[in-house]
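K.L.:
Heads up, there are several structures right after this.
Since every read-out is calculated from the coordinates, none of them should be taken as a lab result. Bear in mind that the values here come from a model prediction, so they are computed numbers and not experimental data. Cβ atoms are built from the backbone, for glycine too; each structure is taken alone.
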Structure I
Amino acid sequence: MQKTAIYPGSFDPVTNGHVDIVERGLKIFDGIIVAILRNPVKKALFTVEERKEMIEISLNKHSNVEVDIFDGLLVDYARKRNAGTIVRGMRAVSDFESEFQLALMNRKLNREVQTVFLMTGLRWIFTSSSIIKEAASFGGDISSMVSPIVDRKLKEKFGFISS
């Protein structure tokens, strides 16, 4: 039986830390679905379609990774996709409280879905989509923290190169 996990998030944009979690998750699971939540409450820099494209390009060497967009409850999406595990990345102790609360709520909503926490690799501990966007907005060199497609798309968004 194939073991598929879902790695959910906003991925606005995808970082090398996210890629690291996926690649390490693939050592545990047969496949991973990177699931982008369509969240109208959150103000995103990139559309979900742009994020999906960047993730697909950033992870294109992995045939056992699928990128999808979903609405609603994560546990309902997991059930629909026959995935029994949610993968979450944690950078620091500060991530733990909110991630723990989400995991407990998901467990309450569906006891069949488990949450697995993977610690981000040390070299990515300081990175987040928010910090990368802020640095990029001021022309900072973020090329070592994101894939080339994300670096280019951020420069385009912030007017440092034309599309």
Structure II
Amino acid sequence: MRAEKKFISAEYVNRLSQSPFFIVVDYRGLSVGQFTELRKRLSKTNAELHVVKNTLFRVAAKEAGLADLTGSLAGQLAVVTGKKDVAAAAKVLKTYQSEFEKPKLQFGYVGSKALKAEELRALADLPPLEQLQAKILGLLQAPATKLAVLINTPGSQLARVIKAKSEQG
């Protein structure tokens, strides 16, 4: 492998190692302006979109220990990688695809789990990670709040009875 290809392959391995997910899309038919707009939208979710050379990306995915992509990479492909929230990146791709009918979702990986295009679309329908965390936290706090109210209820009722008696007499 030539030095340039080794450098590019190492760059792919680095991106894949630092990202908990990657999504492969077919970007055929996107103009440069549309591609730039998609990159801007993805950057708001801490995700990046990069055009990849299929053979080098296949080698990089194998070197990174993620997947054997033999036979699954064909055509003009780009890869979305990100820092944390795969659902947010999938939502951007799904929204953009509904507006421009491009890019087409191919497949993705979260950790070592392969996701089909349909699963990525379902993932895009999930609420943002922060919202899910808030819901879980609310569910965990609700029983404690109810318990505190229950414990305080007899004392507050007794205080009201004593106050009412003192006001009468």
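K.L.:
For which of I, II does distance in nm of label points 7 Å out along Cα→Cβ at positions 33 and 81, calculated from the coordinates, equal 0.5?
P.N.:
Values: I: 0.5; II: 3.1.
Answer for the origin of the read-out: I.
K.L.:
Here FRET efficiency 1/(1 + (r/R0)^6) of positions 137 and 153 (r between Cβ atoms, R0 = 30 Å, to 0.05) has been calculated and equals 0.75, so which of I, II was it run on?
P.N.:
II
K.L.:
Where is Rg/Rh (Cα atoms, Kirkwood Rh) largest, in which of I, II?
P.N.:
Numbers: I: 0.96; II: 1.35.
Result for Rg/Rh (Cα atoms, Kirkwood Rh) over I, II: largest is II.
K.L.:
Which one of I, II has helix-only ellipticity at 222 nm (-39500 (n - 2.57) for each DSSP H run of 4 or more, over all residues; to 500), as calculated from the coordinates, equal to -12000? Don't jump to the answer; show the numbers that get you there.
P.N.:
On the way: I: -12000; II: -20000.
For helix-only ellipticity at 222 nm (-39500 (n - 2.57) for each DSSP H run of 4 or more, over all residues; to 500), the value -12000 is produced by structure I.
K.L.:
Between structures I, II, where is distance in nm of label points 7 Å out along Cα→Cβ at positions 97 and 113 highest?
P.N.:
On the way: I: 2.5; II: 1.9.
When distance in nm of label points 7 Å out along Cα→Cβ at positions 97 and 113 is calculated for I, II, structure I comes out on top.
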